[in-house]
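Values quoted throughout were computed directly from the atomic coordinates according to the rules given, and no laboratory measurement underlies them. The structure displayed is predicted, hence computed values, not measured ones. Cβ atoms are built from the backbone, for glycine too; each structure is taken alone.
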Structure I
Amino acid sequence: MFSLELVTTANDVLMTLRSRGLKLVTAESCTGGTIAGVVTEIAGSSEVFDRGYVTYSNLAKTETLGVAATLLEAHGAVSVEVAEAMARGAIKVSGENVSVAVTGIAGPGGGSDDKPVGLVYLAAATRDGRLISERREFGDVGRGKVREETVKAALALVLRVVGD
């Protein structure tokens, strides 16, 4: 179902988190649960993966993760500010210690000059306050490819935020 590269990276994330006694929560928009899907593809993932939130709409982001409506109005759903708020919100509502959040425009439509198709913001946070965020521009390479590249980047960001 998922590429060997994705599953291998997800396994690296799980092994790293397991060795540190950490649990992961995801907050996904443009990937629609794919990060959670690839992580839970691995047997034993329940030791490390707690839950995933698919917050596709702005309302879901506010109601589920506590992202401020004013933040969404000021910056739009596809912004570093919202990605960071999603990551922090996932930690807060789940009670877990590591999160990763993604929001972007997978395409094929929906882009603009300021926010083109393939633009994704990612953020990873820890309960102790660490936060890393990134802006990625994958280009108009197709919906599936944007989502796959976003999952790879998100898993790498988890490893960075826990210091591995």
Structure II
Amino acid sequence: MNNIGTLYFFCGKMGAGKSTKSKQLAIEKQAVLLSEDDWLESLYPNQITSFEDYLKFSAQLKPMVKKHVQNILSVGTDVVMDFPGNTQKQRKWFLDIASEVNANHQLIFLNLNNEQCLRQIAQRRNEQPERATFDTEETFIQVTRFFEAPEASEGLNILEFS
């Protein structure tokens, strides 16, 4: 029986700490870390100026990333994905990645409220001024409208932090 890696992915509102936690987890698990922001920035430099641009380029990226992650899992290496799992549709994509290669998965749900997230976004703006144009309360409100907390009916292994 071939040893299959575990897929780790995240759910949490903008500013909940998904990227920070994913970096820590990748070190802890000695796993491959894949960041959607890094891939998008490398493949589509200076082309993402709106939420609509993000949705378009993110969708183009997904088929290639899925196959790549499945190949990594198939050789027994854990993968931490810093990609959003904030809607049922997004989480289904992660579940398909894992289940199609018989890999285990773990959804880490960072269940922070709006005030906590906005506070962390403000802090991030100060620490990373290059993100200030996107890291706004307006963007947070727009993105949060689509947020769906994970439910047991989705068939996910959920680990919740609040």
Margin query: When mean projected area of the Cα convex hull in nm² is computed for each of I, II, which one produces 8.6?
Written below: I
Note to self: Quick check: 38 is what I get for relative contact order in percent (Cα under 8 Å, 6 or more apart), calculated from one of I, II. Which structure matches?
What the structure shows: II
Notebook entry, point to check: Comparing distance in nm of label points 7 Å out along Cα→Cβ at positions 61 and 77 across I, II, which is largest?
Noted result: II
Next item on the list: Work out the source of 0.40 here, i.e. which of I, II gives that when FRET efficiency 1/(1 + (r/R0)^6) of positions 5 and 69 (r between Cβ atoms, R0 = 35 Å, to 0.05) is computed.
Entry: I
Item checked: Comparison of I, II - label where distance in nm of label points 7 Å out along Cα→Cβ at positions 101 and 133 is highest -> II
Check: Which structure, out of I, II, was mean count of other Cβ atoms within 10 Å over residues 85-92 derived from, given a value of 17.8?
Finding: II
Item checked: Which of I, II leads on mean count of other Cβ atoms within 10 Å over residues 21-28, largest value -> I
Notebook entry, point to check: mean count of other Cβ atoms within 10 Å over residues 93-100 computed as 22.0: which structure among I, II?
Noted result: I
Notebook entry, point to check: Comparing structures I, II by mean count of other Cβ atoms within 10 Å over residues 45-52, which one has the largest value?
Noted result: I
